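J.: Given below, in the form of structure tokens, are the structures.
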Structure 1
Amino acid sequence: MKYFSLIGILACAAGILFSCSKQTAIVRSTEEFNSNWKFALGDFPDASQPVFDDGSWRTLDLPHDWSIEGNFSPDHPAGTGGGALPGGIGWYRKTFDVPVADSTKKIFIHFDGVYRNAEVWINGQYLGKRPYGYSSFRYELTPWLNFGGKNILAVKVDNSKQPNSRWYSGSGIYRNVWLVKTGKIHVDLWGTYITTPRVTKESAHIVIRTTVKNASAADQTVTLRTLIFSPEGKKISTLKTETTIPAGSTSEVTQEATVTSPHLWSVSHPVLYKALTQVLAGNEVTDDYETPFGIRYFAFDREKGFFLNGEPMKILGVCNHHDLGCLGAAINTRALERQLEILKAMGANAIRTSHNPPAPELLNLCDRMGFLVMDEAFDMWKINKTPFDYGLDFDEWHQADLRDMILRDRNHPSVIIWSIGNEIPEQWDTSGLRIAPELAGIVKSLDPTRPITSACNNPNP
């Protein structure tokens with residue numbers, strides 16, 4: 001009798017676990033897509049096509065900076081200001097399989113950063129171009145994939161027009177690449193926005209805005225379920241909201257919660273909460289998405305200075321470019337962490353991302369290690385500082401590049417200031433009266449919780 005009772009108990013437990021797993025199964029996958037790329041330096045016009053033979057090309061893993069592999073010479077077009085290293089054109093190709101089981105999903109390729117003028121093809125289909133070497137971007141692959149067969153991703157990187165930077169930039173796919181798979185109903189790119197509009201030591205009011213995309217062919221009624229976890233990993237709140245999303249559209253869902261006796265994020269106590277967002281169509285989880293966040297409040301006072309969580313604090317900051325010295329520009333998380341450890345030992349508590357959007361890993365480290373961040377967008381607007389820099393792309397791309405930086409970075413508690421420019425020549429030009437408010441308006445429309453600055457170093461040239 002005891003034997004059969006035990007079997008019954010185990011069977012019930014298994015049924016409960018199976019039932020729960022159907023609702024909480026991990027649907028979204030974000031796979032590191034860095035290994036076994038083919039690379040060649042030079043221009044190969046046919047390399048975008050699947051039939052191109054890359055058998056003689058070098059095999060390497062990303063992230064990769066080809067400039068640091070070159071010979072130093074002041075005669076290189078980048079000059080000493082660009083590190084006295086070569087630029088040029090490089091091609092990357094990756095062959096990969098996608099299982100037939102993924103044919104019902106939406107599949108994206110996500111680049112954290114490519115310097116510069118990245119053009120991307122999948123199986124010969126042109127996906128687009130991203131000129132700015134510091135922006136993160138993605139393309140959908142789904143319509144052109146061979147499910148159950150071979151696929152070819154090709155990337156052309158053009159850093160041949162020099163000089164285009166006032167510091168060493170590196171060349172290539174120098175940040176991480178990710179293959180993202182979701183359900184057809186999913187949280188949109190950088191689709192969560194978490195704010196803490198009212199915070200005291202006793203309680204914190206949390207507002208979570210989530211943009212959900214319905215990429216299916218029919219209207220869908222879904223439940224957005226958000227679980228909030230404490231720094232210790234304990235579930236402290238569950239939020240549920242039902243919404244109907246038209247086919248091919250997005251919907252923003254707002255949810256609110258109160259956290260009692262919150263752990264406040266600070267430079268000496270950098271604790272992080274986590275929001276787990278789940279999209280449910282009926283009992284089926286079609287996507288899940290994690291967002292770390294911190295609970296903190298800060299203020300700038302023109303007479304008394306900066307306050308974090310009500311306490312006065314001196315900002316002891318440094319400007320830090322994205323490269324890693326003799327390692328080049330290819331992102332290396334441990335090297336970044338070592339830099340921050342050294343700065344922490346010096347007494348620094350703040351970083352300015354001079355003078356461009358940083359790698360996501362840097363902000364993750366600043367959140368975890370306790371650094372304040374001035375997140376900077378541009379070194380120039382339309383007026384060039386070097387002959388071939390971002391000023392040539394500003395008119396066409398500044399809105400998208402600034403928007404994507406804010407959307408990507410606005411949940412980081414370390415970020416306390418947005419910078420829209422560094423030593424911008426338009427500070428003494430009448431065009432600045434038009435451009436500055438436009439950029440500030442973009443920032444405020446996406447994140448009104450942080451102040452905006454621009455480095456104006458010479459008001460009277």
Structure 2
Amino acid sequence: MRFLLIIFINLAQASLRQRDSCNDQEINNDCSAVCDAEYFDCSKTCENSDCLRKCAEEVISCENSCPCGADCPTGCVDCPEHPLCADECEDAQFINNDYKICVNAAIYVLDFCLRTCPPEIGCHNSCYENYTQMLFLCPCIEQETTTTTEISTTTTEISPIEPSDVFILVIPVYVDKSYLQSGDGSSQVSTTINAPDNYARYAAHALVNGKLHIFGGTSDGTKIARLDDCTLNELTVRLNEERGACHAALSIENGKKALICFGNSGEVRKTCEIFDGSITVLTFASDSTHRYGGLGLYKNQPASVGCLDEEHQKAETLSASGWTALPDHPKRISLHSLVGLENHSMLLIGGKDYGNGYQSGIWQLKDENWNEIGELLQADYSGSAIHIGRSIYYFGYVSNAIERLDFTETEDLQTVEFLRNSGQYYLPVLFQTVPNYCI
């Protein structure tokens with residue numbers, strides 16, 4: 001019996017060491033339970049130590065063959081033929097979270113690319129080519145793909161995304177309060193994001209190559225972190241300027257890069273830099289300060305409006321030659337959200353008008369003219385907005401309200417709908433993702 005005890009102690013220690021580095025621990029647990037049951041059935045008929053020794057050898061062999069066992073230490077990757085290893089690529093669109101996240105990122109980049117293209121078919125074709133390249137980087141895609149799809153050059157229309165199919169990860173100033181919000185307002189569930197609790201506080205955010213990145217913030221004004229699965233991983237590359245608060249970030253160049261601008265005080269309120277996923281490079285500084293002026297796309301070029309402390313109405317746009325003036329906004333506005341539309345206009349949502357408090361107006365800059373085209377249901381500022389399909393989702397700070405702005409096919413504002421309340425969170429980070437993400 002002592003011999004058997006030693007065997008099981010060694011087996012348990014080896015199993016624990018292997019499981020520490022294995023991603024299929026739940027499958028290993030199920031497999032181990034099967035092995036234990038087989039050992040029990042074998043040993044209960046034994047009448048001598050030789051028989052028990054044989055049963056022990058069989059259970060060791062069984063354990064070794066399990067995912068995370070000695071014969072396949074990294075799990076089902078090493079032994080996909082194991083009966084407990086389900087085919088992760090079968091019905092991947094429903095059950096494989098890595099596949100869904102990867103495809104969702106590719107769709108987001110495609111949508112962004114198409115919406116920012118000028119009326120040139122070459123640009124649209126390039127968007128689809130980049131989309132195809134991104135898909136080939138997704139798990140399972142080669143196994144699932146059996147035919148070659150020809151890209152149509154006659155239409156670029158994408159079916160609208162139904163709100164019930166939209167899921168938005170919300171990371172507020174306190175990371176442990178993160179949640180997943182459905183686009184139709186029917187669900188709001190807590191999520192677990194691995195990062196220090198103040199990690200996203202006052203940080204700006206943007207997508208680069210389909211991945212969510214956050215920039216600066218009070219925890220570290222020069223940090224850049226990327227969301228990988230459910231963890232915010234800090235990168236070694238840093239921002240060139242300290243941007244602890246009041247700055248903004250925007251996806252540019254069809255989502256391949258991010259523009260990060262402005263800051264809390266001094267000349268940093270004008271400075272900008274570009275991040276391509278690997279390095280940061282300073283670019284043109286704006287002519288006016290834009291502390292809490294935000295960034296959005298107007299005519300497919302970055303733009304900013306207003307400034308909190310200078311209390312001005314100035315708007316500017318950035319081109320390859322630098323910043324140039326746009327028409328002044330009618331109000332001395334700041335702390336608003338800027339969103340570019342496919343028709344190359346730009347919306348300014350909510351905000352704070354110096355001397356007149358926070359605003360409910362939805363303003364549109366189109367053809368060099370500002371017009372108020374609608375109102376939020378509740379006045380607000382310091383919220384965040386995300387454009388998905390034919391809707392813009394606005395997460396308010398003062399009102400706690402989440403509102404959805406729905407647009408027609410021609411991008412005219414159709415309705416503004418209240419979804420539900422959330423916590424009172426300042427400038428939350430928003431990311432379109434998949435159901436049950438990080439729950």
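J.: Assuming 20.4 is mean count of other Cβ atoms within 10 Å over residues 88-95 as calculated from a single structure, say which of 1, 2 it is. Write out the running numbers ahead of the final one.
T.: On the way: 1: 20.4; 2: 14.2.
The read-out comes from structure 1.
J.: Which of the displayed structures (1, 2) returns the greatest value of relative contact order in percent (Cα under 8 Å, 6 or more apart) on calculation? Write out the running numbers ahead of the final one.
T.: Working: 1: 13; 2: 10.
Checked 1, 2; max of relative contact order in percent (Cα under 8 Å, 6 or more apart) sits with 1.
J.: Hey, another quick one. State the single structure among 1, 2 that was used to calculate FRET efficiency 1/(1 + (r/R0)^6) of positions 104 and 256 (r between Cβ atoms, R0 = 35 Å, to 0.05), giving 0.55. Before the final figure, lay out each step's value.
T.: On the way: 1: 0.55; 2: 1.00.
The read-out comes from structure 1.
Where a number appears in this text, it was derived from the coordinates with a stated rule and is not lab data. Everything numeric here is computed off the predicted structure, so don't read it as measured data. Cβ atoms are built from the backbone, for glycine too; each structure is taken alone.
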